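A.B. asks: In what follows, structures are represented as structure tokens.
Here, each number is a calculation from the coordinates, and none is a lab measurement. Remember, it's a predicted structure, so these values are computed and weren't measured experimentally. Cβ atoms are built from the backbone, for glycine too; each structure is taken alone.
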Structure 1
Amino acid sequence: MDWLKYALKRLLMLIPVIICVTFILFVILSLAPGDVARMVLGADATAEQIAALNHEMGLDKPLLIRYVSYMLDAVRLDFGTSWTGNFDVLEEFSFRLPYTLLVSTLAICFAIAVGVPLGIASAIKQYSLLDYGCTFVVMLLFSMPAFWLGTMCQIFFCLMLRWLPVSGVGSWTCYILPTIILGANTLASMIRMSRTSMLDVIKMDYIRTARAKGNSQKDVILHHAIRNSLIPVVTQIGINFAGTIGGAVVTENIFAIPGIGSMLINAVKGRDVPVVMGTVIFITVIVGVINLIVDLVCALIDPRIDLAS
């Protein structure tokens, strides 16, 4: 039951992380220039209307009291109502989250399915044409920003060739380009990490011993090298999955996907504190759970990892 104790400990560690992240964000949003009430009501609002709205939103109270009050409500799963859109934050997040998770999961699966085999193959065939080609692809994908790559792909595949829809979520074809664009950077990371990890493993003494015993190259790679090379790769997958959730902000805006990324962008522009705070809390919990799952998977792959310690 060591894994259960470890999981509970990691989940409890999320509490101070959430408090620190939300407090810093709350202070930044509160001290940002501009009058939120005037932004909501418009330039023609009177001073009395602005004062009434500030009182209704609790903006006339000290910052610390407002933060504590918000967090106490959040513990009860009451994340408030949007100041600008007048919608319930929890309901809106529950509606948008599946779109973001779907695109992020598809992007990660695409990156793993293509990147890990290419990285392993390029390590086995080091200094070959395949290795040089993979290195070129990695540098190319790392150097292209998502917003530029997404726009170029929209112009070429959607407007010129008319193979795919430009935006929206009407059919499964709408997710092809967002998946590739969001997973491009992760694909490069998977190729590089799996190649580096495999190169480190195949130089180990036990690999040379396995070859000296007469095992074929295929058996050495499949039964001795791959499993040990997967630990850094799995860790990188967890980091990149958390990154794709954040990177979905750009992709969702390019392809008009109604996920949490586009909602967060609009909330930040309008200084919609309940939406921004609620979204950040949810994302922090999701990322924490993902990292916990990654650690447990690593312990499952490598029995030498002692979760109890």
Structure 2
Amino acid sequence: MAAQRLPAEVRFLIHGDEAQIAPELSKQAALKGRCEVRHTDKVIGSDEKPATAVRRGRGASMWNAVESVKAGEAVAAVSCGNTGALMAISRLILRMSVDVERPPLVVPWPGVKGVTTVLDAGANIDCDAERLVEFAIMGEAYHRAAYNIARPTVALMNVGSEEMKGHEEVRQADAILRSGRFDIDYRGFTEGDDLSKNQVDVVVTDGFTGNVALKTAEGTASYIVGELRGALTSTWLAKLGAMLARPALRAFIKKMSPPPAAPFLGLNGLVIKCHGGADARDFDQSIGLAVDLAQSDFASEIERNMTRLSAALAAAPESPVEEPS
């Protein structure tokens, strides 16, 4: 699917078992002359721990794909494998372009008006003010590149919209972002119930809060879809109604489903994580995202704003916000 709609100069380097891959490639006329297969029968299991994957993963398809980005043979690696292993291997091979513990997980959050970019969704549990500002810089640059939004709006997740609300770290991050030193359209604080309203383009939070919000939303969506299916199959009349409403129901379920892919931000190279249950359409979208990001200037934008952040922190007093009385 991706090969049919992407320019002919986009080529594919596939790492995996050639005996399984080659017969499938032969069925795709659009891929003729555009693919190279690098054989390996070594894989990293979905239940393998990140530390084990790092120690024993050399030569596996996931490892080789990330290595090809470092070597300049590919502009991005796309994988639907073990998330923890992919993150650990990417961090080891590519290294971080910014000083974060782990690449923040980016989640495209569906809402009534489109998609909101949310980060971090679970990689960095404890985050100080500087880390939250870094996430704002990375998320803003990513959203512009991924969704072609000229000037994305950015907000910090908090327990209220008032400036005095929240713990010290989030209030310090708010003060830094309000300083005007960054070319970011910062809108202040936002709350959890605003996520699906798409009031801003990018929502920044620590990995603990982001992961709890994500898991809660996924569980709620699964519950709603399950209850809907149960109600529509409870009687013959309900089944008849479901058949008539099938196109609308499919569109509803698709909107409630998690987005297929997200990049690891802050690496010296592009790595896109596609979810484990991805189908052909999902993988197509993941490849499209990789191409869009590779053709954008988002990595340079992040680097420029990170330089401004360092200067702002060096010039700022030790306590950028006052304790509320």
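A.B. asks: 1, 2: which one has Cα extents along the principal axes in Å, for residues 139-282 alone, as calculated, at 65, 41, 27?
C.D. replies: Considering all the candidates, the number was obtained from 1.
A.B. asks: To test your reading of the models, identify which of 1, 2 gives -24500 for helix-only ellipticity at 222 nm (-39500 (n - 2.57) for each DSSP H run of 4 or more, over all residues; to 500) when calculated.
C.D. replies: It must be structure 1, since only it matches.
A.B. asks: Starting from the value 3.0: which structure in 1, 2 was distance in nm of label points 7 Å out along Cα→Cβ at positions 99 and 195 calculated from?
C.D. replies: That value comes from structure 2.
A.B. asks: Same structure again: For which of 1, 2 does percent of Cα pairs over 24 Å apart, calculated from the coordinates, equal 58?
C.D. replies: 2
A.B. asks: Among 1, 2, considering only distance in nm of label points 7 Å out along Cα→Cβ at positions 51 and 267, which has the greatest calculated value?
C.D. replies: Across 1, 2, distance in nm of label points 7 Å out along Cα→Cβ at positions 51 and 267 peaks for 1.
A.B. asks: Work out Cα Rg over 2.2 N^0.38 Å, for residues 83-146 alone for each of structures 1, 2, then name the structure with the largest result.
C.D. replies: Largest value of Cα Rg over 2.2 N^0.38 Å, for residues 83-146 alone: 1.
A.B. asks: Once relative contact order in percent (Cα under 8 Å, 6 or more apart) is calculated for all of 1, 2, which comes out largest?
C.D. replies: 1
A.B. asks: By the measure percent of Cα pairs over 22 Å apart, for residues 19-122 alone, tell me the structure among 1, 2 with the highest figure.
C.D. replies: 1
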